[in-house]
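Take a look at the structures listed below.
Please treat every number below as a calculation from the coordinates, not as lab data. Source: prediction; values computed, not measured. Cβ atoms are built from the backbone, for glycine too; each structure is taken alone.
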Structure 1
Amino acid sequence: MSGEMSLVGPRPHAIGMKTGEEKSERLVDEYAHRHRIKPGMTGWAQINGSRGPIHSPEEVRERVRLDVEYIERRNFWLDLWIMVATIPVLAGDAAKNR
């Protein structure tokens, strides 16, 4: 379906995603706040180093903290900055995987 994602926003997590044996949503009180806006293809957390698999409760908390920070601050200019900043992040990831 069209319109289910934005260019910028919190990256979607898999439904029922677990960190260790615990559902990630149970590790952070603010987890549900991530769903106040559409998920995005890139986001504040991703350009600030929180991307890829999550292996610890601390990593879940940090990603959710960054997602909530984005939601509270979001505006056109921040979205533009995130889109521009995503390019070198992706280029760096591509270079590491060679």
Structure 2
Amino acid sequence: MTPLTILIIIAIAIALLALVINRGIRAHRKQIAAGWEDLIGKTAVVEIALEPKGIVLIEGERWTAIIDKGQAEAGEEVIINKVEGLKLRVTKKEQGGNQ
């Protein structure tokens, strides 16, 4: 091998290593957007009436929920206010899209 070929191979290897390190640092700095913190403020659909306890469906998952005030029938929408272990605290979503 000629010295020029060796230098080109070394340059390519260094460039690839720098790219991998750069992507690794970016992935490490990026915050995870999953978990219970991500549920707060989202809308869920009541599956089993909340009187005050029932079941809601959010992002394809069933959760036990407790409504803070009143009741919510199946098919109605609620807003998630708080997560307490495996239970959600919710309020009824007002008609017209307002909370």
Structure 3
Amino acid sequence: MHLARLWAAGEVARLCAAHRFSEAMQLAVRYQLVTPVSGAVVLETQAQYQRAGLQPVPAESVPSVPEPSAGALLLLGLLLLAARRPSSTSTARARR
């Protein structure tokens, strides 16, 4: 579904450039995209939805981006740190 949303985002941009805003808006709404021709309403409780006269979308239809774990971030940081440190052989060569 993520690839479909990426395609739809590009298609919405193309339709907007061609001044076909109604089609762009319909496509953005169908794929639940926030674009220059569409938006999103974020509410926290069912009562807020009822007051606004809105129906929440099913949770499984909402796109999400997985967050990296703390361990993965720590490992990435250590790898970057190791890559920045000059090796002892390159330091010795630079002194000569």
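Side notes on the structure shown:
- Distance in nm of label points 7 Å out along Cα→Cβ at positions 17 and 81 from the coordinates reads 5.7; which among 1, 2, 3: 2
- Which of 1, 2, 3 yields 21, 18, 12 [semi-axes √(5λ) of the Cα gyration tensor in Å, calculated]: 1
- In this comparison of 1, 2, 3, the computed figure -18000 for helix-only ellipticity at 222 nm (-39500 (n - 2.57) for each DSSP H run of 4 or more, over all residues; to 500) is attributed to 3.
- Source structure (of 1, 2, 3) for relative contact order in percent (Cα under 8 Å, 6 or more apart), computed value 33: 1
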